[in-house]
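A short reminder: the numbers here are calculations on the coordinates, not readings from a lab. Given the structure is predicted, the values throughout are model-derived calculations rather than measurements. Cβ atoms are built from the backbone, for glycine too; each structure is taken alone.
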Structure I
């Protein structure tokens, strides 16, 4: 079978993507950085999740903000952004010709802030540039809000419901792996109106400078991403898939994806699409490579449609 005949199209609750690769928030900014790379193919991913937006401008966390770790990295950006008003007035109008589907991700210090940010974006003149809103209830390095809302089903559902009531756009709930019961959180978010579930966000971590005996990051705590977290992410995606498959809610799975085989693990575990983030810092062509790799692998196995292997995990044979 020829790779060109493989259908990689994805339907995420009505949001149709040319392929399943989604650039994760925080790794693409608003596109300015990658626009300076002349040979970067902005149309290679199926969608791009933009940098997180809050009600008011945020300076973010104190430096240092990034630390390398074995098979990964810690980041502690702290949702630095210009605020929702500047986003809709100065940034969103310039994103119309960026290329793939665009998803805005929103965060807040309170449930009301989530709703106000969603309402401001949705009522703006250029809201049709966006295909969905992602609700960040899982950021591990923000002192107020963030992961606190995503750890329990009740608070996660309330944040999602506030956004659902404030927008006509499809709503994505982004889950934290630190939740005591991530399947309960996922089910609560779906009941509250989430159209799509994405997971996992980064895991909380710390790096210590042994000479100064101080945390290396200015905020002490950062979010661990990269290949080190992939096995955890695959497991949690599969658990959420099993819990949510009766509703048909699609999943965007992410966590340490660097190649097509990594992406296939998530898809077989139950993800309809996959998020790629940290790998972009080492290889800005990784999305193009993953898409090509998926076509080749599926062609080798004579699988015409990617959707046919979503959740197609086989049981381990007994010996």
Structure II
């Protein structure tokens, strides 16, 4: 069940939040509870803005309403769920961007498998022409998903690889083009300019493309994820965020920090290493999965 994956994937974050709140003990004063909530959210890497906003929301409510107020405040910050966008006709093009190690290539592979399950044929553009290992990795996923892969020569212009992949998808009537880009440092302007060129090339190959430009960030990196996201904002027209590896650390709150800082929807979440552990973001399930057991602490007076 998908709920079980949410609970398991965010277990470390939930336990970290609960441990900090349990530390105040039953019968604690209201201010102590509020301090503990704020500190717990900071520990989970929600960031100062999110933690302060939740605290203010709790301050306006009666002690017995704190659990409900907590969930409501977190849901407001998480924002509504927004599905991935598909083209009305012709191939859909999704470009995945991010720094090395964020999980882009693995996410491309899992999306290819997802599309296969929906009965859509896939073309993958191996546009990371700087690392042979990256192309080899995405080729393994392409074979597993029954997807066609368009490779570039070493050091070939990544924009031309993306263009060729879209042309191939149009010719064969494929339903989805996934563009795996090279990992780029968010503070290297030359690399970011190259990324912008790639995104523009997809639009020349197909009117309306790209339909998604997804920033992949490693949720375990905490506040670094926010800095990465802000760096990529000026390079490409980001449409959403995929937060990976939320099961790997107690920093699942970084999802909220990124959402609040960028006002971009979180569209995908990685809750584990399995193919089925890449799921569409559900604000309700996310908040329920990290919410601590308020019965174990005092609500204050």
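Some values worked out for this structure:
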read-out	value
Value -15000, calculated as helix-only ellipticity at 222 nm (-39500 (n - 2.57) for each DSSP H run of 4 or more, over all residues; to 500), assigned to which of I, II	II
Relative contact order in percent (Cα under 8 Å, 6 or more apart) from the coordinates reads 20; which among I, II	I
Per mean count of other Cβ atoms within 10 Å over residues 106-113, the highest-valued of structures I, II	II
Winner on distance in nm of label points 7 Å out along Cα→Cβ at positions 34 and 154 once structures I, II are ranked, highest first	II
